1. For helix-only ellipticity at 222 nm (-39500 (n - 2.57) for each DSSP H run of 4 or more, over all residues; to 500), the calculated result is -500, so let me know which of 1, 2 that is.
2. If P(r) over Cα pairs in 10 Å bins from 0, in percent comes out at 3, 18, 29, 27, 16, 5, 1, 0 when worked out from the coordinates, which of 1, 2 was used?
3. Matching task: 22.1 is the computed value of mean count of other Cβ atoms within 10 Å over residues 194-201. Pick the structure from 1, 2.
Structure 1
């Protein structure tokens with residue numbers, strides 16, 4: 001699969017009626033268009049003349065029509081589609097309310113598995129209906145889009161309109177005189193709502209289909225279309241996600257599948273949500289993101305302008321993956337999601353602010369964690385209230401303390417935990433039944449490593465060989481040093497430390513009540529000079545049922561225990577007994593270099 005050609009190229013010189021398109025040209029003609037009628041976008045059959053055998057709403061289902069041969073209901077044989085009674089003296093019709101205001105470019109009228117009882121001919125009309133109003137079949141507002149056209153049994157019929165329609169909210173689909181249709185799909189462009197009269201500081205999912213985002217190309221869409229990534233909500237199963245075929249032998253080669261999203265408009269991106277909901281055994285092994293500024297509909301994958309904005313990061317099954325993005329000051333036009341080596345992703349959310357409303361990025365305050373917003377919008381993200389924005393100066397960055405997950409923490413270390421639903425455990429974790437069937441063992445959750453210091457590193461001092469120190473840390477609670485205007489705890493970051501030659505693991509000891517026993521983990525990667533790279537500062541909120549292990553040489557803040565009482569942690573670390581070898585401490589001369597805030 002390659003980039004989708006812009007639909008305008010297909011209309012040159014074509015001024016006649018809607019013309020048929022061969023099925024093998026579907027991707028090049030319709031691939032980058034939005035299925036405005038789909039029930040996944042919110043499309044509904046709101047009125048119908050007759051649906052005696054099968055409901056008109058079936059026309060808008062996401063999966064293709066399936067055979068139900070040999071199955072019968074109270075009214076007769078069952079079909080996956082819309083079927084009316086016989087012997088209509090005029091025609092049957094259904095009115096479809098689109099999932100979004102849009103301009104129609106073409107349609108797919110599919111007679112599905114209807115053979116001998118298919119609709120002999122169908123037509124399509126469009127109308128704009130103000131919100132809150134309805135329309136009748138006989139209304140004079142209907143404008144012809146597809147003339148009444150003969151159809152054949154059990155086949156798809158693709159039609160490209162002579163020119164895109166004016167904005168419409170409703171379509172009327174007819175069957176002449178009666179019969180059945182398996183699916184109906186109307187393709188076009190979403191017309192997004194106008195921007196606010198005055199910028200509010202809200203975040204926008206610039207990939208979201210109802211904001212005007214489009215998928216303009218992908219490497220493969222064998223099991224699910226790339227365009228599904230930007231649909232509303234989280235869907236109901238794998239059928240409305242993007243899933244590629246298996247690529248035998250590609251794991252570890254650096255090659256993978258990709259999909260390109262053209263943003264609703266150029267914008268500064270700060271957060272991504274890569275959602276693998278319902279993909280339990282077929283999620284990608286890892287993913288990375290690239291941004292580009294381009295006038296092309298789908299920039300080539302080999303274009304030198306692509307800039308990595310999310311490093312290659314491990315993914316897990318059946319969950320959200322929230323990550324902060326690099327280069328938030330660039331106003332990208334397109335984003336490319338690369339998955340390695342293959343698999344399925346349910347949704348891709350790209351949160352930022354449009355450049356047209358915020359020409360000066362340096363004046364913006366960082367966005368809060370997307371989970372704050374997604375909890376309140378029922379999974380159909382569109383913006384974050386400006387009231388959530390932090391009030392401190394941009395010269396001191398705000399680091400949101402996001403929930404600890406193995407994939408998000410992977411660049412910095414390992415998460416030590418069990419998984420009540422074992423399907424959600426990373427597949428590299430081997431789980432065994434032990435203790436004569438009375439226990440489950442989660443193997444190799446974190447490495448325990450020691451790297452000997454290079455000779456002469458410490459002025460010729462003789463450094464003893466490291467030994468494992470299995471110890472206990474008893475931590476005093478350190479609840480936020482202050483609270484934000486929104487009442488959220490905040491912590492200043494003034495110091496970091498690292499164990500250059502050893503991993504270090506912490507595991508909470510003892511039980512805790514729900515909501516108690518949490519602790520804060522703050523980490524940063526070393527830069528080329530070995531000192532903390534503050535652009536990689538990340539904060540994670542760990543629960544009492546999660547332990548962590550820092551990779552060798554990772555900078556971190558001392559653990560911040562939360563709650564009302566002291567908390568014990570079992571700790572495993574290699575130590576030589578030489579303080580400057582075992583732990584390097586970095587106090588920042590400027591004092592506070594970042595502020596951590598709870599989500």
Structure 2
């Protein structure tokens with residue numbers, strides 16, 4: 001039943017009302033509706049199109065970016081420390097994974113969140129997965145010949161993941177061999193709690209059909225016949241309706257939304273759940289009167305709950321690419337620019353083979369600090385980071401938020417000093433990374449390596465621009481506000497160039513584009529992994545939600561998406577978005593409730609949008 005007409009949706013009172021039908025939101029909706037005695041509703045701003053090739057076909061990854069039907073196409077505010085650039089902030093609209101380290105997830109508990117640790121989140125990640133084993137054969141490349149350890153990988157879950165794609169480009173092996181020659185070892189097991197070295201990347205591709213596996217295909221489609229799950233698409237939530245309780249807290253009793261230009265509302269008996277993502281969950285909280293009174297008063301919104309930390313603490317991964325021309329014998333994504341090759345690979349795809357059956361990425365290289373500089377350089381970076389962290393902390397007006405970020409910085413310093421956590425990632429893209437500034441030459445073949453920063457010291461914000469819910473939020477990630485972030489990114493980028501100069505990778509590279517100084521600030525982009533804007537921390541540390549994901553000052557309003565993560569993690573965040581939904585909905589020390597979701601991590605019914613190379617990688 002679940003996608004229903006407006007009249008049907010309005011005619012019922014829900015037990016749970018979820019705003020956002022994406023990665024976390026659909027996970028929660030599917031799990032809650034397993035209980036036939038409850039009625040679950042989902043409001044989704046996007047539509048649903050299960051037959052769109054740009055969504056289903058892995059090799060067409062990234063084709064829906066900046067498309068108004070599938071992407072909110074937000075842009076950041078002009079970035080002061082990046083030459084005034086406004087950076088694209090793609091967010092999925094409508095219905096691959098690498099995990100963080102054990103130490104990073106255990107840090108969630110150190111920040112006061114009981115039961116949020118490696119062990120509990122590993123079980124939640126496994127519940128979301130079905131790991132294909134049939135692809136592992138003795139004649140495979142050594143990076144793909146070791147089956148995943150079942151202790152760390154799930155079976156029987158809704159999301160299909162596979163490690164062995166339809167085709168592994170020859171450059172993949174050369175890249176990992178070059179890394180090994182630079183002292184970066186291969187890491188055979190992916191997802192066991194240590195994120196260091198060169199590793200193959202699990203993709204959310206069902207290799208049996210060569211199609212993407214995502215929230216709509218895994219959590220929604222198999223449950224489309226449930227009578228107690230109702231979904232209203234193309235409906236944008238505008239406000240949570242709150243009422244006073246005797247104990248002084250607010251109770252969520254419904255959600256207002258816009259559908260076909262009409263302002264409507266739906267009521268709820270038990271809970272409202274926000275899975276709107278790191279940009280729109282805080283926006284919706286502020287539109288509902290929850291946030292910093294100074295900001296709310298500016299836009300004529302009455303403050304119902306004084307919670308100034310809403311929308312603060314924004315963090316994101318950044319990346320900058322180096323692109324090299326490679327030998328014409330290499331099969332790269334540029335083949336698909338040739339009409340004859342397009343027809344050839346369209347035929348191969350019918351048998352789950354060829355470039356359309358795979359994504360352009362098959363591996364990543366995670367780097368601890370010692371791989372990026374000597375002891376003297378690392379000490380200088382640490383001093384630079386600490387000096388500018390102190391300056392930033394002195395500017396924070398909320399005492400709780402100041403204490404919380406102080407504790408975050410302490411953890412970051414420990415990770416940096418102990419040399420056990422990845423600070424950089426180099427991501428392989430088998431072709432010319434899409435760029436408005438750098439264009440491929442017809443007939444040439446390319447290799448792209450991204451240099452991505454894992455634990456930025458810079459912190460930003462996202463807040464409402466006006467009281468109009470249709471206005472996009474003001475997104476200010478404050479990229480590179482801490483100069484140590486620039487210096488670390490420069491080192492990661494230099495190592496990417498060094499890989500290109502190292503055998504055997506250098507044997508297939510013909511020419512490189514190497515503008516370095518100024519290149520980072522002029523060319524970097526987001527990896528689309530924003531977190532932290534509705535942080536799960538104690539009230540004393542400036543949290544927005546508690547460890548049961550309840551918004552402080554309310555009794556039944558929860559946020560269930562990546563905005564609750566207080567710190568950025570060294571991973572691709574899709575797996576954690578599913579884990580957050582699974583952990584909460586299944587009652588792993590968190591009761592069953594309701595969510596709000598619009599963002600990339602919650603995504604939408606139509607498409608769990610990722611960056612062009614990162615789609616299917618999380």
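Here, each number is a calculation from the coordinates, and none is a lab measurement. Predicted model, so just to flag it, every value in this text is computed and none were measured. Cβ atoms are built from the backbone, for glycine too; each structure is taken alone.
1. 1
2. Of the options listed, only 2 reproduces it.
3. 2
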